[in-house]
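Read-outs: derived from the displayed coordinates by stated rules, not from any lab. What you see is a predicted model; the values in this text were computed from it and never measured.
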Structure 1
Amino acid sequence: MKETLEAKLVYTTERQRFYKLNRIVDKFPRKIDLVKEIDDTIPYIKPTHKEVLTPIFEACKQGVDVICVSDAHTHIERLVFAGCEYTMNGETKYTSVSMLHIDGKLTMSIYGGNSKDVHPDEVYLRRIAAANGYTLQINQ
């Protein structure tokens, strides 16, 4: 019997939803080199966040326990990113650790995107669970 990957919605913005996982995952439906992607992202961290985020991003090279499902603001598109949770000034915050998506499909903004390529969050989370050999359970 497969082990369960539990995902809990922990934070939302107007266009993003962050899910905290009960396990670290390092395999994704869209094959990426997470270490390279994090190394490519670190130089773009805001100077005010660099001291806090750089060590957290470095730790994420082993895998992540936060997933960010993000909707485009200019057209119909949903992409999924590896994420992290961190504390700054006593407040818990969430961000993605890579600029390259781990699931979802890029769509043509000049055509308004493609609603057929946008799925419920559960679909992406299930694919991430499967890529890591788990079944998915979403906790409320």
Structure 2
Amino acid sequence: MNKLLTTMNEQKAKFTKACDKASVIAVKRIMSQGQGSAIDVGGQILDKICQFICKSPSATFQKEGADIFANNETLMKAVKNCDPSCNEKAWIRDIADSVNMDVEGNKGRLLLAVSNSQTVNEMMPFFPYFKVLYKFC
């Protein structure tokens, strides 16, 4: 059982490898500037990650993000220790619909924003975090 749990945690952490030291610094810098087209969507992505990790739909990057995103090691540890299934299924479904597609096959709002060709350069730093959020769902 311990081996199975360890393997599952390692698989979750695999998706944070792209969230390296430089990436965490870049995202924190972008978010601290508080302007730009990527701030709204990137902030939503980071907020949702914090909500999964804190097991609270009211968690935000502004409040809890300082500890979670202190550096890439703290982020990786938080992702490894996160159990997304502790959250309500309906809440997870809503987020899953926004990062993927709904049952009708319509792209979710976060997926549309991340894949928008007009804002790709601004959204690029947030893509590894989008993948982590996707995997949480």
Of the structures 1, 2, the one that -20000 was derived from, the read-out being helix-only ellipticity at 222 nm (-39500 (n - 2.57) for each DSSP H run of 4 or more, over all residues; to 500): 2
With Cα extents along the principal axes in Å derived as 47, 38, 25, matching label from 1, 2: 2
